[in-house]
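See the structures that follow.
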Structure P
Amino acid sequence: MHLLALPQEDVLFPHVLSCLSVQSLFLLRGTCRDLRDAVDRYLGRLRVLDLAGNNCITREAIQVLSDHAGGLAELDLSQCKWTEDSTVRPIIAASPRMRRVSLAGCQSLGNPVIQTLAVTCKGLTDLVLRDCCWLSPSALQVLNLHLRHLVRLDLAGCWGVNDASLAELFSEQPNLEEVDISRIYATTDRTVAILSCQCPRVRRLGLRGCWRITDHAITYVAEYLRQLTHLEVIDCRDVTERTLRALRARCAVDRPEPRAHPWEMDYPLYQI
């Protein structure tokens, strides 16, 4: 049976084309005009586009996605080396209903893509910009100005932003539940304190490698983040077990708990 003989909405799209990779879709698209039109219609119904680590896609394919994939809710371009503002912005601009976007490790992008994302996708809830060192304080201000529904924000390794821009961001994002600002070396106790007070729903918090953070910040975390279930503080050299001990009873901490010395144990070593 020829593929085109199958009912598109009931069989071809949900049970055949949905099982194909992006590369396979475009190979199928190139076989004939009728299949090209069918694939284009399928792209218009596509809700999730996962190109993570895909570095074989062509500019022509990107243009097709920009023209036809206008109903995306999730976009993952993590570790895609081909990404540039000129190629990514049209895809984002065509999908105003997107809720989840990952641009992790996309080193060739710039702040203009953040402008397009913030202005176009105002309902965004999950944003991953891990290791996007080009991200600037002004880009964070744009995000904060337009996005009011963020639940998950991953800025780990975005060392181009500063403490003031992070503090301003967290002061106006009360819905955040997962935050990772690991390896942003400008982060101070003040930013963590503001996050703790203004974002009480945070359940997962990543602070790895933030070497300016001290026990003072963790005191705020323990007091205000009552729903916290996971805390990452490895390589935070001035965070000690004295403050972490109070958190371990109610959340997982990535730093191993130090073994107690015999003289610190609260039970006798020997009984006579």
Structure Q
Amino acid sequence: MRYLTTDPDELVRRSTLALHRFVTLTQEVDPATRIQASDWTAKQVAAHVLSVLHRYNDRDLTSWEGLSTTPAELNEQNNKELAALETLSVDELVAGIRTEFDRWIAISAEMDPAGSYKFHFRQTIDGNGGAGNLLGELLVHGFDIARAAKRPWEIDDRDAHLVFNGVLQVADGVLDPAALAGLDLSVLWRIGDQAAMLNIVDGQGGFVDPADGPARPDVIIGGPPAPMLLSLYGRIGPFAGARRGVFLRGGRRPWRVAKVESLFLR
């Protein structure tokens, strides 16, 4: 589905700023700071970001090799890659993140913004979407560290939209086939001034352009882009989301919002 229009220059500019914010925060906080609702520390989050950058840079982006087919496999892959970086200091991790980010900028300059590249969960993503996903790694994990250290961390609405542009291209890969079986459900997310729709008919379907879905969806959820992004990533729950402006906005069968979270593999 087409979510928004961007270009590599915007993504490089915004990702570079996010990188600077992330590494500055990583160097300032206690590396042993425990991340909320996680077994990881701030240092381990930095190590994970470095491992993701390696994943982008060190593999053939047209091959499935080195990618996970399910969220559970991805969790295992993350932990395995994290263990391999356990002995590095924060300074070494930050130096590695800077180096690998520069490598990624050079690699992405040769990618087709509208091309098709392999991603986790047997999904494909275009060049701009892949860059948006990496931006999300920096912003969401920066949020993790900042929240744990009781530091401010703002996510710009445009940045959140750019992350959604990547996430929505691969979101079908985390739908749970067992939960979808026999299901009829349409959900419209109004994300600031953009929108996305999940449309399932008799257990089949996925994310579509809202113009191609039903005119009267079952459930409508709306709110500002940044808190909706944090909600999607499981960083804030419904009450925290509501405090930040994310609400059930209506729909033909709004009570079916209770079904939505169970549709996704974790």
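Please treat every number below as a calculation from the coordinates, not as lab data. Keep in mind the model is a prediction, meaning the values are calculated, not measured. Cβ atoms are built from the backbone, for glycine too; each structure is taken alone.
One of P, Q was used to calculate relative contact order in percent (Cα under 8 Å, 6 or more apart), giving 9; which? Show your work: numbers first, answer last.
Working: P: 9; Q: 19.
The read-out comes from structure P.
Which one of P, Q has helix-only ellipticity at 222 nm (-39500 (n - 2.57) for each DSSP H run of 4 or more, over all residues; to 500), as calculated from the coordinates, equal to -15000?
Working: P: -10000; Q: -15000.
Source structure for this number: Q.
Name the one structure among P, Q that Kirkwood radius over Cα pairs in Å of 20.9 was derived from. Show your work: numbers first, answer last.
Values: P: 20.9; Q: 19.2.
Of the structures listed, the value fits P.
Any idea which of P, Q comes out highest on FRET efficiency 1/(1 + (r/R0)^6) of positions 105 and 185 (r between Cβ atoms, R0 = 30 Å, to 0.05)?
On the way: P: 0.95; Q: 0.15.
Sorting by FRET efficiency 1/(1 + (r/R0)^6) of positions 105 and 185 (r between Cβ atoms, R0 = 30 Å, to 0.05) in descending order puts P first.
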